[in-house]
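Computed from the coordinates by the stated procedures, all read-outs in this text should not be read as laboratory data. Small disclaimer: the values here were computed from a predicted structure and weren't measured. Cβ atoms are built from the backbone, for glycine too; each structure is taken alone.
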Structure I
């Protein structure tokens, strides 16, 4: 057994986390079950002074139930991030300037010797929507633009597209727009803020009916099961946050091909936990901020994704 580690998790406010489905809680429980210390902190608590990145952190004890799911294991303390064996950045988007600032502070902490996952520079460099453009061989026809002339030409050419902002999560502000949609112009005006904001347009993939697949890569290892997030009737989006139904299933040959290609590249960049979104064999997003779906895969297929995260952390900290 590996010696006990002191692990810090940068999270949304603890009271806002839903224990029965939250991947971060699953990871913390897996760590605690192996005797590791678990500390929780919020992004707002990060400070820099005289060369050290410090944060107020709370040691917590993980409980079995859903409410409450934790209790304090001691008093909150101000600690340098270098005092932890590893720090896991699990803050949800929006990926705004405050998020970017946190990545800069975490990068400073790494320069002082802290281990931070996912690597803050890699988080900053991998826009969850735009990162797929590095791998066009796996994408459906897509466009990144802000001018209505360009976007309208794309819609006219393809006839049926998905439009989405570059900084959303959980299916927010995603629109399916057909060539003859009477609301087409107002949707474009709203999403682009009258041409002031760049968005992504992608060919509509009818295979969304079979699920928007979440494929997880942990420390360069591909999880052999994906969670297919299947849209409810009358809905285009499969996201669980908007009512999608999650069904865990074995990877297809195409999903395995995509994940196997990306896994070593992303792990070399310090991305410990990655969630690929794949629809109909096409890569649509690369999620690196706080990928989820670990709990559903474990419950339905018995594959302990959270335990694999702790395996990889233990290896990284040796």
Structure II
């Protein structure tokens, strides 16, 4: 394992590395991972609230303040980020995307009593403990967003790999808990979008190349410019809301404020939107107040893991 964590003063100032220390690729990878954690922490405060309730309690929710139904500390993240980190550590420890190593890592994560865990994740990890089969049975009922929210480490570790390799890796991690065609399509689309943005492609080109084929293959993902409020845990609702916010805004901050103020499963929509927006806009576009508010240990874990996963990808070329 490349990194197992380190203790850092919680109130230490945010220190950004000089740009010359990171390539543009690594900088965007770090921004995607930190963006995921920020979207998670920002959205968790208003998870399961309606837009009307958010307006009544917060006005426009734009601060990482903790609380919410999980009663989080300010800057604390949920399962969206911690499962991604568990996945990334498993990939780095194995040197590849290995389904059994990932299932073991997720099981260890669950045994450590995370602050939150989805029902589909729990059910299939409990089954894995008995079967030792890292692939859950295919189910039309497992089209939740739990595999999509954590897919970023696969995007980074498989950067530059052939599409068929990326798809195989995506399904290896997703099928540990979510063996479903809609979940697969969502994960693969998000992974390819992140990789496109890491390569510097435009949002317009990515929409045409990735979202067009997604909707052609699965028309249920079709989305328009209307404001979709209160998205739930169904992966289709999640992605439709994220795509609306992502393509209706022009900066990282506006994208995340828009998506979390829609309420619903706001930690996950925030995490996915933050991942995409971070890869698109880069680290310099993330508001400093959010970087300072994010739990310091979590932020550093995300940064270091992003760097290590890109190194792993480059070593495979």
Structure III
């Protein structure tokens, strides 16, 4: 009896343990997606290279030096070095400009005062500017392939401190490159404008052709006249307008002939309405205008006769 109870107790414990394991399995949270790469790129976009590199360093350790992280780190460190170098050179430009502006004042002080400290300060400033000029020349040669604007800024100040043939030659080269790049950009922008204009023109021509094919000749003529006003030598629009005019002329001639038949049959009102339809297609058609006026005179005479009777 005791052994049976023991066996039952063991079974119950095993079932309870199995249930606990199932519950634990169900409650285990899903693994969180690692977005270190994306977040590091967001930091880089804000110029926060150090934080991005630190983040990827930590992530690469957790990923057992995953090659993706290693490559990204290598790229970031290269970008950081370039940015740091360019910022230091911009600081050099700013400091040199400030010191250069002080030079004329120091020269005046030296000439107007017997204090030897001013002469000493002037000599120190001139020596410092000479050292800065060499650094600015180096800046121009380092950046001329990848940052035309920064290279020109460095060389411009360096040349203002002292003319140097090699620096001047590089400056001339950079100015030519800038001019070429400007012309290339203007050409590209012009090409883009022409492409947009052509797409717009093609769309307008397609709409005019749709109006022509659907028999809306008056609207088609109006659309084509507007196109030719903007582009007088457009051959496609000219050909389409000639086709529209031919079709309009056939319709007008048919309407005028139909009106004439109605007029001869004494159906003056109907004839007048038919000629009006012809005039609507071409408001400049004098034939239709004259026929309408003649019909109106006949109608007026008939009305006067009725009143007299």
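Data table
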read-out: Top of I, II, III by distance in nm of label points 7 Å out along Cα→Cβ at positions 192 and 216, largest first; value: I
read-out: Kirkwood radius over Cα pairs in Å derived as 19.0 - corresponding label from I, II, III; value: II
read-out: Origin of the derived value 34 (relative contact order in percent (Cα under 8 Å, 6 or more apart); candidates I, II, III); value: II
read-out: Read-out helix-only ellipticity at 222 nm (-39500 (n - 2.57) for each DSSP H run of 4 or more, over all residues; to 500), computed value -30500, structure in I, II, III; value: III
read-out: Answer label among I, II, III for the case where distance in nm of label points 7 Å out along Cα→Cβ at positions 48 and 152, calculated from the coordinates, equals 2.4; value: II
